[in-house]
Structure formats: structure tokens, C-alpha cells
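Each structure below is given as C-alpha cells.
Since every read-out is calculated from the coordinates, none of them should be taken as a lab result. What you see is a predicted model; the values in this text were computed from it and never measured.
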Structure I
Amino acid sequence: MNSVIPEICKECGENPTERGSGGMYKHNPYDRKLAKDYCKNTANVNQTITPIWRGCCGTLNYYEVKIKL
């Protein structure tokens, strides 16, 4: 079995080995679904939650919360 060692991002310094579960990545369909479901299930009626992915390595950076008036 050939395993790939995750690399540290040269732009932001993200180290996937420092995260217990390896982090969430935009290129992984399962991670995108998890982020989308989290936003859908967590937002109140007056909120919109959007996952913000890093442009350099595609890791989840944060969730943006917008309040609807």
C-alpha cells in the first residue's frame, strides 16, 4: 500500500499532519458535502453561512456568517 505524505502549504503554512482528522479540503467531495450540510443545519432563519476555502491549498479556513435583515 502506497501512502502519500501530506505536504505543508508553501503559501499559508497549513500543515495537515497537525490536525487530528487531517482537516477539510475543497478538493474532497465528502468534505465539501460536510461543510454544506453544516451550513444548512446550523444557520438560523435570519442567517446565511458559507464555507470559505483557502485559495492556495483548498483547506477550510472559516465559515462566513451573514445576517439577513
Structure II
Amino acid sequence: MSRAFMKEGEDQWLPDVAPTVTALIHYLTRQNNGVRVYLKKETKHQSGRTQYVMSDGLAYVLDSNNKWTQV
């Protein structure tokens, strides 16, 4: 999304999202134009950390710095 069309205060990146599933859901819903994104399932990532598979078709995991990353 072009920054020219973003409202002030919407400039947030995935690694900046609080390390909770609720915060991830709110962030992804905003990125999805308000269409609700929800947790489909939890699995183990190859790193041994919990991987969250979301309804947007993507999976997310918290890295060693407690920052969200897309896998």
C-alpha cells in the first residue's frame, strides 16, 4: 500500500506489532481492509516455536527477539 494513501498513525510494520495473537489479528485485519482475519490453527515451526496459521493463508511465528515474522 502506498504511504500516500495511509492515514497518520497507520504506519505500522509486522515486527512492530505487540507479541500477542490478539495484536497480530488486529494488525492483519487492518491490513486486510477491515475484513476479519482469524487464527485457523497452531502448529510447531521447525525452529520449535509456535507457528500461527491465519485465515489470510499465511503463517506467522515470533522470532528469538519476540518480533512477528511471516513464514
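Quick check on the output: 12.6, 39 is Rg and Dmax of the Cα atoms in Å, derived from one of I, II. Which one produced it? Answer by label: II. As an exercise: helix-only ellipticity at 222 nm (-39500 (n - 2.57) for each DSSP H run of 4 or more, over all residues; to 500), calculated from one structure in I, II, equals -6500. Which structure is it? Of the structures listed, the value fits I.
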